[in-house]
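These are the structures in question, set out in turn.
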Structure I
Amino acid sequence: MALPRGLQIKLSKARQTDPVVILEGARLTGKTTLAQSLIEQGIYNEYRSLADQVDYSAANYSPEDYIHSLPFGTIIDEAQLVEDLTLPIKKLIDADPTPGRFLLTGSARLHRSSLGGSDPLAGRAMPPFRLYPFSQAEKAGKPTTIVDQLTIGDPTGLTIPEYTRNDLAHFFIKGGMPGFPPDLSRLQQHQRSVQYIQTVVNLPTFKGRDVTTIESFYRFLCASTSELVNVNRFAQGKSINRKTVGDYLDLLEETMLIEQIPGWRSNQAKTEMQRPKLHICDTGLASSLAGLDPVDSFEDFGRLAETFVANELKTQSSWSETEPRLYHWRHRQRSEIDLLLVDSLSNIVCVEVKSKREVNPQDFRHIDSFEAAYPKQYSRGYVFYTGNKVVPFGKHKWAIPITALLH
């Protein structure tokens, strides 16, 4: 039986209000399994996949005839493989905008603007939903979220499972890829990770590219997870044109293997950096492909801890009520904050990640700087750490165990 996913309720609701729903996610994050479960529950009626050669050939040969042949309530899996489908979909829903006609899924972002320089589905489809690798709660069969408690609720009521630092390190190593069995050895996980990245870079998205170099670049990024994006270092080391490496970075983001979290900047402050911070989509992939060892290396633990927290908050936010957007903050002279959760009203929650069991007021100094600079936008501040208690540090500031994200 498939594990329940946190996005399922939102997808079901979107089917009731929108003629076209789009679900994106990296390869093997469980899109097909989720799509088929929506069929089994009667939320959609028909499942087609463009990974199937017959469907692909028919859709590619005559997109309009293919679309008109599909019954109402059809899921089209891997829709990015024939992007010319979007125009006949537009025509069909313009004639009949009844909600629930299509769900489109893809292992790469659907380039809906490729037709005539405009998006045929603009105003006809919500922004795409993103299916991330399993959150730890999803892996346990409970797709819960603590994001709403962190942003508008009472964080002192959080459930804190008791795990050691080494337990946390093993959560980082295992990650959340649905296609990776939980009982793999480190060697088996490394082999599975290598096979995974080789499969992804052979998708049509990477056609005509130097896939060996892209694989090498992805390993480099895995070793750099939780850092500011720096393609120059790789380009210089490999004597490759910087623009080419930048194109590779865009392709890896397009296939959702990485996430570039933008820097938050006010309209006035020129000393705040907008340069994005990079996180690998899954700590298990990062650990395996870069040889990171969070058990024996304090530096590796810290690097993966920040990506783990970022990925969990990003994943849980996708089905939370508040749905905050994620940023980081870096002031050139004074301060930096690992993550900002920014809601639709621009209320901002600051999050720092520390790889230690003890927290003191000094650990909140960057959060204090942000609050002083933006008192009207600042809402709350948290320091995630490896202890086991939720502890207040003044008004609207708390130390929160990383293990709170596991429940």
Structure II
Amino acid sequence: MSRAAQIEQHRGIIRASQWERLSALLDTIAVMNPFYRKRIGPLGMGSLEDFVRLCPLLTKRMLVADREEHPPYGTNHTYPLENYTRFCQTSGTTGPPMTYLDSRDDWGSMLRAWELIYDYARLEPGEDRLFFPFSFGPFLGFWTAFEAATHLGCMVVPGGGLSTNARLQLMLDHRISVLVTTPTYALHMGEVKQESDAFRDQKFALRLIVVAGEAGGSQTALRERMAALWPDATVFDHHGLTETGPVSCQDPELPLSLRVLEDFHLAEVLDPATGREVLEGEEGELVITTLQRIGGPMLRYRTGDLVRKRYTGDGSLCLEGGVLNRLDDMVCVRGVNIYPSAVDSVLRSFQEVVEYQVREHRSGPLLDLKLIVETRAGYRDPTLADRISAALRDSFQLRMAVQVVAAGTLPRFEFKARRWIKETPAVR
């Protein structure tokens, strides 16, 4: 049997299971969910193909409009409000923060998703000690990661309200074996460790770094830098959204790809221009339908994540290279489309750069970018700005101004990094 035939056979089994879950969900929300009663009504869908053909795409703007019309939570609720026990809020990276409510069962489904992620990551229940080095706010992701680890029998250690040095000391004192954080903060902790006399020669017990919250965990340059800073630890990537819960995690067969958790999500990869499903190996926007988050489901939700579609040998859907870009983050500079992740990839290839910032300056209809790069302490090289500028020009066929600043100049981030700054034009 050919590879294509084998994959199609496996996909048929996966799709049948997904349709069983989805049809039960559709039956429930058709009666009980005001948002979807108004949005899709009784469409008479009898298959996944019918669902994809008849159910319209959902955008974040539509969710925002629903909340503005029915504050504060909107109408996407399958149960009475008293059935919801968990409150979360988006980080506001791509628009105004939005609240999300979850029932006990929906929260439990996300914990099961994280338990599966930990299984792929080869977590050792009863042995591993997990450290979460950030203050727990209303963002969803790390709450579920934290709670799922406790369900598995692991010791979990919160690190809110501590300095990076204090967190490193805590990791040493308590022999932390798993770090769960953003790629940016894992790099920062490693850099502080390398520069500190107190930690440089210490033997950390860290064996695994689970990264999430930002694109880049499946990026070769970032992983290589993390490996240099934490040589005894492997990196495991994951991605999800507050709107959907955990979506994908690193595939054991393909280390630079993310395997979609297809028991929990129906995923489509669509051409953003035509709305048609792309072929394997092509890039498109990831569109997600939640299958187990019944209290506030997302049906054909446009995530804004640009991904490349790939299948494993067992027919599982993978995102090759992880999340490649954010469609809504793209800027056009003198006719050239620039994605932040592409700039990040270039800068990560310079080991001497520890942090950076991109300033967007608009003069009339024209947009220019200026990069400010911070080097490690004690580094001196008058050619660095020119070398970075040349690498950017080779990648984008575009000249960008580069300024090098001293160590400690730019801000650091515990959570999602905000490196792109829009400068306000001077008023004349």
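FYI, it's all coordinate maths here, none of it is from the lab. What you are looking at is a predicted structure, and each value in this text was computed from that prediction instead of being measured. Cβ atoms are built from the backbone, for glycine too; each structure is taken alone.
If you work out FRET efficiency 1/(1 + (r/R0)^6) of positions 10 and 170 (r between Cβ atoms, R0 = 25 Å, to 0.05) for I, II, which one comes out largest?
Top value of FRET efficiency 1/(1 + (r/R0)^6) of positions 10 and 170 (r between Cβ atoms, R0 = 25 Å, to 0.05) goes to structure I.
Give the label, chosen from I, II, of the structure having the highest value of Kirkwood radius over Cα pairs in Å, for residues 258-329 alone.
Numbers: I: 13.6; II: 12.4.
Largest value of Kirkwood radius over Cα pairs in Å, for residues 258-329 alone: I.
Looking at structures I, II, which one was mean count of other Cβ atoms within 10 Å over residues 2-9 calculated from, given that it came out as 11.4?
II
For which of the structures I, II does the calculation of Rg and Dmax of the Cα atoms in Å return 21.7, 65?
The correct label is I.
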